[in-house]
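Please treat every number below as a calculation from the coordinates, not as lab data. Worth saying up front: this structure is predicted, and the values here are computed from it rather than measured. Cβ atoms are built from the backbone, for glycine too; each structure is taken alone.
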Structure 1
Amino acid sequence: MFELLSEIVSNQRVTDDTWLMGLRSAEIAQSAKPGQFVMIRVRPGLDPLLRRPFSICGVRDDLFLVLYRVVGKGTNLMTELRTGERIRVLGPLGKGFAVPEKSTSPLLVGGGIGIAPLVFLSRFHREKEIPLMMGFRSVKDIISPQRITGEGTGFLVATDDGTKGHRGPVTDLLEERLRENLGEVAVFACGPKPMLRKVTQMTMALKIPCQVSLEANMACGLGACQGCAVKASLGEEKSYLYVCKEGPVFDAEEIDWEGL
């Protein structure tokens, strides 16, 4: 983990409300693993007071990339940051994905901004083409992985309104792939909680390993404030798990999805 001032190399809009920022830090870029995140202080001073958490969605040499959606004051301020400015970053933080053996076929399922850690995972092991299934509300909300990676990336799209790709939830695409009897598979997912709940139901019914990356509001990113606790399943020794420290990646069966 490093705390440092990182230079902004790029800050570009990729959809109406989503931006991609590139930051220079060889230390973070070289040590980051898919599923980990950084905490960013968007400007000096006390307003806003707290850092914001962002998944690392890729690395390029000494750069690391974060994908963010404009939802409030902090992220609005981020859109005003310019190339050459420096911001304070803490990371990489958290537990990333446990990548399966080469004999296992990974299936990646992402919803909205939740595709960020999955894009990183899809490019982390280049010896195997890993399909990424993405769900969005409409064609205008689609975030192209190629904008992030700068390379051709295999992906399938589902939109709620049918304006692009499959009409319906992205879990429909996962269900189709699971019917294809791909042999030994493992599922990796990140996105809205209802999507993750459905993915967990599907994979547990078929006894397929599934790792999920949870999104949560965080104040510290280190487990001190305990503000990102989620209820653990009945089989866990602990009643609660902390997304920032024990996650953000969990085995799907560790989480009490009814209590989430």
Structure 2
Amino acid sequence: MPTVRAASVAIESVGKRFADGPEVLANVTLAAQPGDFVALIGPSGCGKTTLLRLLAGLTLPTHGAVTLDGVVPIEARERLSFIFQEPTLLPWLTAQRNVELPLRLNGEAKNSRHERALELLRLVGLESAAHQFPRQLSGGMKMRVSLARALTRQPGLLLLDEPFGALDELTRNRLNEDLLRVREKTPFTAFFVTHSVSEAVFLSNRIFVLAANPGRIAGEISVSYPYPRTAEWRESADYQRLVARASAMLRQTQNAEGSGTPS
């Protein structure tokens, strides 16, 4: 497996407004060290996905600065990958060919991209499904293919926008474990948007709670439990306390918004 270097991220006093609309993000500042797994939680409309798009260089801040390893994201696109809410697989390509696609677009030789795709499918536990088409795969399997495809770029930064939100709880939990297992073998810095507090606690070492109108950071929770993390940890008192703490912070943020009290 090629050596991967996790990225550092800096977001400094960032605000975002689209055209003449309301401010979507206001004065967002945070920094992520190489290897951090950052979860973003908050109510709908608080700018979580907009923040990911800023990190990906898909949109620019109205003011402030976003940098990846010291440069703006548009200059570091080869260092990042984005996994969306839907797997976005091409239905006429097999799982292997879907994983190969970024390598093919970059002009990599057929044999090389074939070997790399199989290596990544093996990493996500889908080598046996390499020749199946998306219609033959379950929702969880499709997301594994999407993850394998994202890893072809050997990203230093992986951006994930609720990738497991449409899956049942059992499948989601299993994919959480798979994602962390993959991360042990291919290190990256991650920003993960989710509406699930329990998912945020299980995956991340840092959780940022965002408030809305405009989107801003209302609080941060550190999850110091070491990796690797197993399914058994979900049953522990420490895990349950962290879930309760994050849920309370999120609830407090939403209540403050509802009452008009600044957070």
Structure 3
Amino acid sequence: MLIIPAIDLRAGKCVRLTQGHKDAVKIYDDDPVNVAEQFQTDGAQMLHIVDLDAAFSESNDRNRQVVLDIIRSVDIPIQLGGGLRSKKDIEPYIQSGVPRVVIGTMAVESPDLLAEFVNLFGPKQIVVAIDAKNGRVVTRGWEKEEELDSMTLCRRVATAGVERIIYTDIQRDGTCTGPNIEQTCLIALSGLKVTASGGVSSLDDLKRLRAVSNYGIDSVIVGKALYEGRFTLQQALVAVGELPSSDFQLTRPL
């Protein structure tokens, strides 16, 4: 199981939100590039970066620059999400060397466009974030609850050619109360590859996720637990017996 450290950006700083509330923000570091470099040094095979300002449809010039600085500073692949709702949003990052972009709102609002992007960029580069609250999909920076359940969205994105989703129970995200493993396993029955996200608080949580990896849950995003020092990245890697996978051996253009 792959451990993917998270770097959430707000006004160019490394932060975490609680349950996705943009006002419930805690700043952990003023230098996200240094954070990214340290994660790489500690053994991360991939980073998960979220542009929160873009997700909230706010000006994100500073975050865009930070993302580009991180790309230049690390050698490991990055999956990037937050406010990517058009070709104009996505293409510059892919051209800059981001091998995975994460689509959320657009997958719900424009399913035909999602299929077009899968065809244009390839199924390994387009990942869909399915963020749910009480089983209902939420979009627009987790501020809008849709009349759509998460399993229906899974089937829809699979039809569009998507291979992987990131599933987040937003009521667990940033709370360190443990992931919603039962619901994540149900989502994995869709046949899609699943990256679990939200609520990881302990090494035991990671071991529990590894125990259900046969469902298709092959990776997990970890954020607040690392920043709060509940365990180190090295301890997490040991706990899950992580080995590099060919699925993540992605190259960046020169």
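Numbers for the structure displayed
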quantity	calculated
Source structure (of 1, 2, 3) for semi-axes √(5λ) of the Cα gyration tensor in Å, computed value 31, 22, 16	2
For 3.4 (distance in nm of label points 7 Å out along Cα→Cβ at positions 30 and 198, calculated) the corresponding structure among 1, 2, 3	3
